[in-house]
Structure formats: C-alpha cells, structure tokens
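Enquirer: Next come the structures, one after another.
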Structure I
Amino acid sequence: MIGYGRQQISRQDIAAVNAVLQGDLLTCGPAIPAFEDALVEASGQPHAVALGTGTSALRLLYQAVGIGPGTRVGVPDITFLATASQAMMLGAEVVLLDVDADTGLLTPEILKSCTAALDWVVPVHLCGRLCDMPSLNEVARARGIGLLEDAAHALGSRDTSWRPGDLSAGATLSFHPVKNITTGEGGAVVTRDDAVAERIRSLRHHGIERQGTAGPFAQRDASAPWYHEFHHLAGNERLSDLQAALGSSQMSRLDAFKAERAAIVERYRSSLAPLPACTAAEAPAGQSPFWHLAPLLVDWSRCRGDRRAFFAATREAGFALQVHYIPLHGQPVCGDCQHGDYPGAVAWYDREVSLPCFPGFRSEDQDRLCNLIHDFCATAS
C-alpha cells in the first residue's frame with residue numbers, strides 16, 4: 001500500500017545511528033548540537049533547539065513567549081490539532097481563523113477582518129507553501145499582535161526575501177516520518193530571539209539552570225561542577241542522540257529530497273492539467289516550497305463519484321491517500337474555541353486530497369495513479 005508520505009532511510013542514515021550506538025552517550029551527547037547546527041544552517045536562524053516531537057516544539061515555544069491563561073491565540077482553522085491544542089493546554093483561549101479556499105493558508109486580509117482581540121497569531125505554512133509573512137507582520141504590528149510560525153511542513157521552503165523565523169518570535173519544525181526529513185519522532189524551534197532559545201533549552205530538560213544562583217546552596221556551591229537549579233516546572237522534551245544522528249544524516253540530503261518532491265508535484269500538475277475538475281498544487285509567486293504534501297483540489301460534482309468513492313477506488317488500486325485537514329471548528333475538542341463562519345476552510349476541506357509525495361515514489365506508480373484520477377474525474381457530459 002502506497003501512502004501519501006513515507007520516510008527514506010539510507011545506508012548512510014543507518015551508519016550514523018550505529019555510530020552513536022557504539023559510542024558512550026545515547027542522550028545529552030554531541031549528536032544533539034551537531035544536528036542543531038545543521039538546522040541553523042538550513043533555517044538561517046541563529047538558534048535551533050531540538051526537541052522530542054513537533055508537538056513539544058509548539059508547546060515550549062508557546063511557553064517561552066508567555067502564552068497561558070489570559071492570552072488569546074489566533075490559529076488557522078485548517079491545521080493539525082496540535083497547533084491549537086498546545087495553546088489550550090497552557091490555559092490560553094484559541095480563536096480560530098478562516099483560510100484561503102485555494103491554498104489553505106491564513107492571509108493578511110483574513111487576519112485584518114478578524115475583530116477579536118488577539119495577543120498572538122500562529123500562521124501555518126501548509127503543505128510547504130509559505131504564508132505571506134511580510135504582509136501578516138504589517139497587520140499584526142499595527143494591532144500589537146505577536147507572530148509565531150508553525151513550519152512543521154516547511155523545513156527547506158524559501159521565499160525570495162525571507163525564511164521561516166525571520167518575521168516572528170520563532171518557528172516550529174517536525175521530523176515525523178512523513179515530514180521533509182525524519183528523526184523517527186522529533187521537532188525543533190528555530191528563532192532569532194536569544195531569550196526564547198535559552199528558555200526552551202531549559203524547558204526541554206526539566207527546567208534546569210546550570211548557572212542558577214537563586215537557591216540557598218548557591219552561595220556555597222554555585223561554581224561547583226555538579227551544581228544546578230530547577231527554575232521552572234517542566235518535563236523531559238529532549239531528542240536522543242540516536243534521533244539526532246539520524247536527523248543530521250537526513251539533513252545532508254535535504255536539497256535532494258526537495259528536488260525530488262518538486263519533480264513529483266510538477267508531474268502531477270502536468271498530467272492532471274487537462275482535467276477541469278482537478279487543480280494541482282502550485283507555488284505562490286516568489287516561493288520555492290519544500291512540498292511536504294501534494295494537495296489536489298477536486299470539484300466532485302464534475303467526476304464520476306464523490307470523495308468516498310474516490311478513496312475506495314484508489315485504495316483498491318494500492319494507494320492510501322489522506323485529507324489535510326478536517327477544519328478545527330468541527331472537532332469536539334475545539335468546542336470552546338471562538339467560532340465564526342469559515343467558508344474558506346470548508347471549501348478547502350471539501351475538495352482537498354493529499355496525493356503521494358515522497359522520495360522514492362516511483363514514476364510508474366505515479367502514472368498509474370494519474371491514469372486512475374483521469375478515469376474517475378472525467379468531465380461530466
């Protein structure tokens with residue numbers, strides 16, 4: 001069964017993990033800063049903090065900037081639940097925002113039209129396409145709103161004039177097996193803010209402060225090599241050296257992964273262009289997306305069946321597709337979030353299908369899927 005995403009593990013990756021297994025440290029060792037250095041180079045931000053999951057990255061970034069009770073956080077209606085749930089778990093109020101019907105992205109116009117008083121907004125770079133951060137930043141600054149970025153889909157995505165993290169207090173990354181690179185499970189925060197990075201490094205490791213001087217033993221032992229203090233209630237959100245070694249090895253092929261995914265998306269665009277019922281993904285002007293997903297928007301009224309029938313037909317042919325995402329305003333856990341009208345999110349959800357897009361996806365399998373889509377989505381008479 002061919003899913004919409006899949007990791008690609010090479011002999012180089014296996015050797016990198018084996019090297020850690022044969023070394024002295026499986027966690028808190030040198031593989032962590034080496035991986036973070038690779039993320040710094042790729043992101044263009046001065047700080048990268050590796051974490052156990054992309055969800056941890058969201059929560060710790062939210063904590064680091066002070067999100068909690070009494071704060072209101074704007075989150076796009078089309079995103080994975082974690083973008084909203086981690087703010088809710090910290091006691092913040094989440095306000096759901098509509099998205100553009102054709103890209104699934106939060107736009108400056110939508111943010112400008114939101115009348116709710118917001119403290120923070122978290123644009124989501126869906127599928128690898130980037131939100132218009134310069135324009136969002138203009139709207140946010142005029143209203144005193146801070147920006148954070150959910151860039152779980154966008155490691156390696158580029159705009160001609162900026163990158164994720166340039167115009168916000170920080171951007172989160174994810175390294176789940178279907179993401180742009182993988183560490184098995186894992187995530188990171190990239191930021192230009194020294195204080196945010198320092199706070200997240202403490203929060204990922206039980207709130208430890210190695211240079212702490214506030215405790216009653218500080219005057220006597222602060223300079224001792226064993227001395228540390230716990231300054232925050234926090235947990236263990238660390239990435240292991242095994243995962244970091246895999247991540248560093250994967251990062252060495254980031255550009256190759258990006259090019260292969262771009263070729264897959266272009267092949268979909270070329271093959272499906274004759275179908276008036278289908279709209280394949282395109283890059284916004286000035287952008288070079290790292291296509292985490294290959295979204296296809298389908299006008300089901302012009303096809304031989306609906307989306308359920310399409311999923312059944314493709315699954316019978318060996319393809320396990322997906323939809324990204326069910327709008328958050330329809331999720332029971334978001335019942336207390338401020339709701340409004342979400343025509344863009346509903347229009348995106350009703351049409352979207354995520355097609356296979358990953359390194360190693362064979363052209364003959366892609367052609368087979370495209371032929372199936374042609375048969376299913378033939379123009380109605």
Structure II
Amino acid sequence: MKTSRVSGFYKKTLTERLNFVKDFAELTEEETNQLNSNLNQETAEKMLENVIGTFSLPIGVAVNFLINNKDYIIPMVLEEPSVIAAASNAAKIARESGGFTTSSDEPVMIGQIHVMGARELGGEGARKIVEMKQELLNLANSQDPTLVNFGGGAKDLEVKEFSNFLRIHLYVNCQDAMGANAVNTMVEAIAPKITEAIGGTAVLKIISNLADRRLARAECTFKKELLGEDTINLILKAYQIASEDPYRAVTHNKGIMNAISAICLATGNDWRAVEAGAHAFASCGRGAGAAGRRGSELPTTNYKPLTTYELTPEGDLKASIELPLAVATVGGSTKHPQAQVNLKILGVKSSKELAQVIAAAGLAQNFAALKAITTEGIQKGHMKLHERKSTQ
C-alpha cells in the first residue's frame with residue numbers, strides 16, 4: 001500500500017524525489033517531464049495579455065500527510081524556503097494521532113447585485129424581488145445548462161436593504177469549478193429583470209470573494225509525548241496573543257496562507273481570491289476603520305486567527321481551522337499542463353476534497369510556525385535554508 005510517510009525526503013536527490021512522486025501518483029513519463037517543462041509561448045499568450053515572457057517558480061511537495069485516513073503528497077509552488085519542510089514535519093507529528101480529519105460545505109458561491117435608486121425601499125422593493133425568486137432562478141440557470149445538468153446551478157436568492165441600496169445575493173452551486181464566470185453571467189442576466197420590476201440602476205453585478213457558504217475545516221491532535229508540556233503551553237499562549245492582538249493575528253494567518261496560496265498556485269487556482277476571502281473571514285468583514293492614519297497604531301479590530309488551539313482532557317494539543325476555500329479541479333487555469341499534473345499527484349476527486357486537503361495543509365503550516373517561533377525561534381531553520389539558497 002502506498003504511503004506519503006517518508007523520512008529524510010529532503011536528503012534525496014531531485015531525481016529520487018521525482019521518482020518517488022512518480023510512483024506514488026502513477027505519473028506517465030510525459031506527465032513527469034511536464035513538471036520540469038517551461039510554459040510555452042503559445043500557452044502564455046492564451047493566458048495573459050501583453051505577454052513578453054514567462055516566469056518560473058519551483059514545485060515542491062509536502063509529504064507525510066494523512067487526511068481522513070488517506071495518504072496525500074501535496075504539491076506547492078512558492079519561493080519561500082522552510083514552508084514545505086515545516087508542513088511535512090507537522091504532518092508527520094499529526095500522523096501519530098491519526099492525521100487530519102476534514103470536512104467542507106457544498107461549493108456554493110455568492111453572486112451580488114447592488115441596486116441604487118430603486119422606486120420602492122422600506123421593504124417593498126425587497127418583497128417584489130422575493131416574489132420573483134423562482135422566475136429569477138430559472139433565468140439564471142438558463143445561462144448555464146451544463147452546470148445544472150451536473151447538479152449545480154442557482155439554488156436560492158436573498159435580498160437585504162441598506163440605507164440607500166438593495167443587495168441581492170444569488171447562491172450558486174458551482175460543483176467542481178470555482179464558478180466566477182458562471183456566477184457573473186447569471187447575475188448579469190437577472191439584473192435587468194430586477195431593475196425592470198423595482199426601478200433604479202444595478203451598479204454592481206459580480207461574484208463575492210467572501211465565500212462564507214463554501215467553508216472548509218480541518219482538525220488534528222498533537223500528542224504531548226511528542227511535544228512536551230512546555231511547548232504545548234507556549235503554543236497556547238501564542239494563540240491567545242493572536243486572538244487579542246490583530247498585529248500578531250495577521251502574521252499568524254499569513255503563515256497559514258503560505259501553504260494555502262502555494263497549493264492554489266500549484267493547482268491553477270485563484271490564490272488572490274482565496275487570500276481575500278480568508279482575511280475577510282478572519283475579520284468578519286469589518287476593517288479597522290482607520291484608513292490613512294499612518295504612524296499610529298490601528299484600533300483593536302475583530303480580526304482573529306483562522307486556527308484554534310486548545311488543551312484536551314488528556315493534555316494533548318488539539319488544533320483546528322475553518323475558512324472559505326473557493327477552489328476548483330476543473331475550468332480556468334486548472335487546465336494549465338503543470339496544474340493538471342499537480343492535481344493528479346494530489347489525487348483529489350472533487351473541489352470539496354481539494355478544499356479539505358488545502359485546509360489541512362494550512363493548519364499543519366500554522367502549527368509548525370507556532371512551534372518554531374515559541375521554541376527555537378523562526379530564524380534558526382528558516383535562515384539555514386535561506387543560506388543554502390543564496391549559495392547556489
């Protein structure tokens with residue numbers, strides 16, 4: 001039975017590491033070669049405008065991950081050393097307690113329509129839109145019959161009235177796609193029907209990247225026998241600090257995104273949308289309210305860590321994470337040749353499974369960072385790898 005558990009993976013040569021991944025994921029020779037190929041000019045021209053060249057980053061893999069009793073090797077694309085080593089080490093420790101347990105919501109995205117200048121506010125405009133709900137859902141779904149045939153499509157609609165505009169949320173199950181194109185097409189299609197009924201102008205018609213209907217979760221336990229009580233207490237104190245100090249919380253969450261964004265990039269997913277959604281979720285959608293106040297400390301906000309740490313009755317350390325993860329296994333840049341190979345290495349069968357794997361990796365990375373910061377210091381291992389990079 002194949003396993004992602006491997007000792008001293010970093011000590012192997014590049015060829016040995018590549019062969020290990022090739023065997024684990026059952027890659028063909030062509031797929032294996034694709035991992036080291038440059039993006040050709042023709043593909044680059046199709047992906048971006050005003051192309052003048054291509055830019056390469058290394059693909060590395062995190063090992064040792066056991067998620068829902070399944071072994072995973074996790075590809076990451078990034079330029080920062082120590083991230084992959086740290087995540088792999090955390091996954092190795094978590095394996096001793098059964099690895100990670102994960103779950104995720106249905107892949108529902110939110111399409112927004114903001115109408116200003118409606119004839120009737122005070123609840124009347126909202127009532128009219130709700131009365132039209134089924135007609136609007138039918139119109140939205142007529143824009144993407146393929147998605148509907150696969151069980152997705154527009155499923156619900158809600159209206160909220162603000163001081164001088166109405167906000168309509170269209171909830172769309174995007175299946176294994178991220179869904180931006182489908183959702184944007186749907187809200188653009190139904191907006192004229194809405195303004196025809198209530199007047200005004202549909203100023204905005206676009207997806208929201210705060211995908212709080214599409215959350216992913218992961219949890220695991222780290223045994224006190226492997227960490228020691230002192231280390232566990234230090235990590236709990238670090239978590240408490242992040243819970244109360246937004247200046248620390250944002251760095252705490254940045255460490256999580258080191259892994260999450262790297263996997264998104266490796267699999268052709270929109271890491272910028274995922275980053276935006278994660279940080280908005282961490283702050284409950286509210287900012288500091290102090291724009292332009294340079295040189296002075298921002299007031300305390302609702303910005304919180306995306307992870308939670310607590311002591312179990314047995315004295316072990318329980319860690320968990322929850323965040324929006326709008327990721328895809330089909331469509332968009334997931335068609336990129338290297339993204340396709342990386343998805344095969346992951347072996348995920350759906351966008352929900354991919355989100356769960358990403359959440360587990362983010363949790364592993366966060367634990368590893370807290371462990372390093374509170375004990376030996378982040379620079380010892382980090383700078384050692386930096387020095388190796390600078391001498392090559």
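Where a number appears in this text, it was derived from the coordinates with a stated rule and is not lab data. Bear in mind that the values here come from a model prediction, so they are computed numbers and not experimental data. Cβ atoms are built from the backbone, for glycine too; each structure is taken alone.
Enquirer: Given that distance in nm of label points 7 Å out along Cα→Cβ at positions 216 and 272, derived from a single structure, equals 2.0, which label among I, II identifies that structure?
Expert: II
Enquirer: Of the structures labelled I, II, which one yields 61, 36, 30 when Cα extents along the principal axes in Å, for residues 64-239 alone is computed from its coordinates?
Expert: It traces back to I.
Enquirer: Of structures I, II, which gives -10500 when helix-only ellipticity at 222 nm (-39500 (n - 2.57) for each DSSP H run of 4 or more, over all residues; to 500) is computed from the coordinates?
Expert: Answer for the origin of the read-out: I.
Enquirer: Given a value of 6.4 for distance in nm of label points 7 Å out along Cα→Cβ at positions 120 and 224, point me to the structure among I, II it was derived from.
Expert: Among I, II, the structure yielding 6.4 for distance in nm of label points 7 Å out along Cα→Cβ at positions 120 and 224 is II.
Enquirer: Out of I, II, which one gives 25 for percent of Cα pairs over 39 Å apart as computed from the coordinates?
Expert: It was calculated from structure II.
Enquirer: Still on this structure: Work out the source of 0.75 here, i.e. which of I, II gives that when FRET efficiency 1/(1 + (r/R0)^6) of positions 8 and 248 (r between Cβ atoms, R0 = 41 Å, to 0.05) is computed.
Expert: Structure of origin is II.
Enquirer: Among I, II, considering only FRET efficiency 1/(1 + (r/R0)^6) of positions 96 and 160 (r between Cβ atoms, R0 = 25 Å, to 0.05), which has the greatest calculated value?
Expert: When FRET efficiency 1/(1 + (r/R0)^6) of positions 96 and 160 (r between Cβ atoms, R0 = 25 Å, to 0.05) is calculated for I, II, structure I comes out on top.
Enquirer: Figure out for me which of the structures I, II the number 1.08 belongs to, where Rg/Rh (Cα atoms, Kirkwood Rh), for residues 168-303 alone was derived from the coordinates. Show your work: numbers first, answer last.
Expert: On the way: I: 1.20; II: 1.08.
Matching structure: II.
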